[in-house]
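Below, each structure is written out as structure tokens.
Derivation of every value follows stated rules applied to the coordinates shown; laboratory data play no part. The shown structure was predicted, so the numbers you read here are calculated from the model rather than taken from an experiment. Cβ atoms are built from the backbone, for glycine too; each structure is taken alone.
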Structure P
Amino acid sequence: MTQSILGIIGGSGVYDVPMDNARWESVSSPWGAPSDQLRRGEINGLPVVFLPRHGRGHVFSPSTINYRANIDALKRAGVTDVISLSAVGSLREDLPPGTFVVVDQFIDRTHLRASSFFGTGCVAHVPFARPVSPVLAGLVVKALKSENIPHSPTGTYVVMEGPQFSTLAESELHRSWGASVIGMTNMPEAKLAREAELCYATVAMVTDFDAWHPTHDAVDVAQVIATMKGNSALAKRFVLRLAADFPRQHPACPIGSDRALDHAIMTAPDKRDPELLRKLDAIAGRALAI
């Protein structure tokens, strides 16, 4: 079995996590610059790699994040499992601010972002019906329960482009779909993690009710930041618990997240673009060598 290395992508309000022997390291990617350096260290002896999604100081908007470089950098750092911490709005009365939602499905409404490592010269289609690794999600739920953090073990996350918040009509539409939360960052991140054969799970941290709620003011940044501070403290407690209980050897994913490219690459070997293959060395090197 492969040694587990836990990757943590910190969203709004989560720009670092407590680690032993922590140091910031630069990782070069052929897909451009990641959002920031990687913070590498250990928690209870478990190797952990942290990446602030927006960069320290919150430099990048959801639409300008280089998601491909972020996932590629984590893959190059040896990460086997990725936990995404993300601030979201709630689309349900029973998911108030301060609730953590362990997402199991996504609806992608983004349109400005590069959503695949593959393309002309090397075409691949990965299965994505179940976008979250169930073993990883189970470990997340266990850690949240252990820390008595209010949470839902399932939920559907609508990913909108942003950076503006929803209109009332959009918010009502998303509720009519049966979605649970709405945010701006987990797509194409989850898709790219699947292409990179990384097990992926999202902890969506509710900061507000979206625009639909009749007795709450429209979403504003001050409201979000106030709740975010409390969520950030809970998130750090959660990370420490998750790392303490995390398996030291990476378990095989029952839905094949960690072998998603086994039958996904369609382009014949003699038709593959050498330049694209060079960029895919970390993401798809295992599958391309078969």
Structure Q
Amino acid sequence: MSTEHSGTLTARESAQIEEANSSGRQPVAFVHGLWLLASSWDRWRRLFEDAGYATVAPGWPDDPDSVEAARSDPDAFAHKMVQQVTDHYHDAIQRLTIKPAVVGHSFGGLISQKLAGAGASVTTVAIDPAPFRGVLPLPVSSLKSASPVLANPLNARKAVALTFEEFVYGWANALPEDEARQLYDEYHVAASGLPLFQAAGANLNPFSEAKVDTKNPDRGPLLIVSGEKDNTVPWAIAHASYKRQSRNPGVTEITELPDRGHSLTIDHGWQEVAETALRFIKDHGQRSEPV
């Protein structure tokens, strides 16, 4: 697949935006997090398109086109920073003729909230979102999940892949081992270490890029989805994010899905999560005026 760019966007991303614009449908933009590619949203995109939406799933800047390409060049992920990635998604969203709903997972959930805080989305769903400045809980399981990166300060400059055992603890702890292995083989790629260091230090740095404008009245409705068994972003973090966001005048909701871990967007139960997001967007993501 071509990686030629239109501005900062790839040919694939530009084609998705053009198709969404020509459809005249309400668009939904999907934001992936660390250790995944945009293709991890493919089933979600089909479900949302069958429900009458147009969809776009940009990658992070300079993401390889496939899992195979990503594994052959893991260094391509190094040095990505939270604001750089947010700006890339903002660029994509601004090229849509209708303001989109935005759905993000993990660090994509943090980025989706940054976009909402900038007034860029008509409604937002943040699934097991990484914490932002002001979110204070530091559960032991979350620290252990991040330790493959945070244990070595030099990883801030690197791309880091998880071992299968690390993936099981942080992502697939609620799954049987055979499914965990399947997901690891099918989806897992290296990830930039920098965003984890940015999030870890956010409460010590008033200028942190891991900061969300929770007060903007143009934020729009927001749903936070938490997996009950998530070791990476457990309920304490998701609920603290909700408490910060609930001060906004817009609709703010949180829901916990039982027996689900951090892999909830890609594992066998993905459709339950997708339909939870879809219902919220249908209820609160009324078609917006062209942007």
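Side notes on the structure shown:
- Identity of the structure behind 61, 42, 35 (criterion: Cα extents along the principal axes in Å, calculated), options P, Q: P
- Answer label among P, Q for the case where helix-only ellipticity at 222 nm (-39500 (n - 2.57) for each DSSP H run of 4 or more, over all residues; to 500), calculated from the coordinates, equals -11500: Q
- Identity of the structure behind 0.85 (criterion: FRET efficiency 1/(1 + (r/R0)^6) of positions 137 and 265 (r between Cβ atoms, R0 = 30 Å, to 0.05), calculated), options P, Q: Q
- Given 21.8 for mean count of other Cβ atoms within 10 Å over residues 97-104, calculated: source structure among P, Q: P
- Each of structures P, Q was scored by relative contact order in percent (Cα under 8 Å, 6 or more apart); the highest score is held by P.
- Origin of the derived value 3.4 (distance in nm of label points 7 Å out along Cα→Cβ at positions 153 and 273; candidates P, Q): Q
- Given 1.04 for Rg/Rh (Cα atoms, Kirkwood Rh), for residues 121-168 alone, calculated: source structure among P, Q: Q
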